[in-house]
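Once you scroll down, you'll see the structures, which are given as structure tokens.
Throughout, read-outs are computed from the coordinates displayed, never taken from laboratory work. Given the structure is predicted, the values throughout are model-derived calculations rather than measurements. Cβ atoms are built from the backbone, for glycine too; each structure is taken alone.
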Structure I
Amino acid sequence: MLLVYIAVIAILVGWMRGGSIQNFSSYSIHGLWLPIAAFTVEAAFPLFSRFLPMDRFLGVFVLIEYALLTVFLFFNRTLPSMWLLSAGTAVNFLVISLNGWRMPVSDAIYQMPELEILVEKIETGYLMEYVIQGENTRLIWLGDVIHFSWIPQMSFASIGDFFMAAGVFWLILSGMGKRKAGKRKPL
């Protein structure tokens, strides 16, 4: 959800700077469908769980998701924003791969009554891509440990999410461009 908020903010900032979404058609970005496909795979986890034993297949789907992201990053490796996106992707993949293909979430979530529904979804497996921190959790400091109580539909984010958010922000601003000096548009 953090990336969605950041994308909206970046678009608004891009417009304020005189940029345009239409400028993306001339921006050298390749394979934009790859991250869309990757996030579609993740969003479909609950659907997959109806037909497949996800305890055995979750790792396969996570590998597919991150393979799609990696190919996108490789295709666009010359864009300056990609190093931030690559760092965030690598950090998130590392912590997920070390924790049973699930992103660990801070156990502080248990002290937040407003997040009871989220806890239930994680514990029942509906949000199978997450696991609440336990005694065997590895590298929890790279997991979803940064709490956002003031952002709608947000609970926790990871350091990797912040790298990715910064990369998305930079990518959108670069793609939108900005107004050339001396060419002010009338209000």
Structure II
Amino acid sequence: MKTGALISLATKYIAELHAAYRNVNYVEDFTVTTLAGLEVKAVVLDHDGVLGPNRSEGPDETGLAILGRCVEAFGSGKVFILSNTRAKRDARSRTYARLVPDVTYLRANHKPDPEGLLMASRQCGVAMGDIAVVDDGLMTGVLMAVSCGARPVYARRRRLSETLRAKAIRLSTTWPQIVLTNVLYAFAKLYRAGHTG
């Protein structure tokens, strides 16, 4: 998605994006009970920064534990991984298939393009409104969720064992999204104040 189209889409859903940012969830805190408390029937998770380090070929121990809890909460065939990273896509697909066969790794266009979420909805027979998207990217997975009517779950990791390069990549993608969300929200507030006063 081109920058102008991304900003336009983000501006349209800025209240929802900012609310998701203010309601950050920590992946390590997810339990079967909290996942069930989302009141959805399926879940789509990001890999980089949520289930494992950036550019890694599979989930780390925490990611594996979360996936196990997701399968317990939603059932086999209702848990999906959707990642923007193309570089490790084939290796990840094989790794996830081997480690967690009840989980589906999706190959789709870059988020916030809805293709991956539509694929998940079709594959599991669950409407968009009954799918949660767990992602650390406000302008990627969270924006995809809110623009499609899915349940956005902005998530971060408290601890993530990663190389310096992987951390730099993660921070260089997530922090600009946080800044852009806050700037767009501030402008939206100023605009509303100017038109209601």
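Given a value of 0.20 for FRET efficiency 1/(1 + (r/R0)^6) of positions 30 and 110 (r between Cβ atoms, R0 = 35 Å, to 0.05), calculated from one of I, II, which structure does it belong to? That value comes from structure I. In this comparison of I, II, the computed figure 28 for relative contact order in percent (Cα under 8 Å, 6 or more apart) is attributed to II. When distance in nm of label points 7 Å out along Cα→Cβ at positions 22 and 38 is calculated for each of I, II, the greatest value falls to I. When P(r) over Cα pairs in 10 Å bins from 0, in percent is computed across structures I, II, the figure 9, 38, 37, 13, 3, 0 traces back to II. When distance in nm of label points 7 Å out along Cα→Cβ at positions 142 and 174 is computed for each of I, II, which one produces 2.4? This value belongs to structure I.
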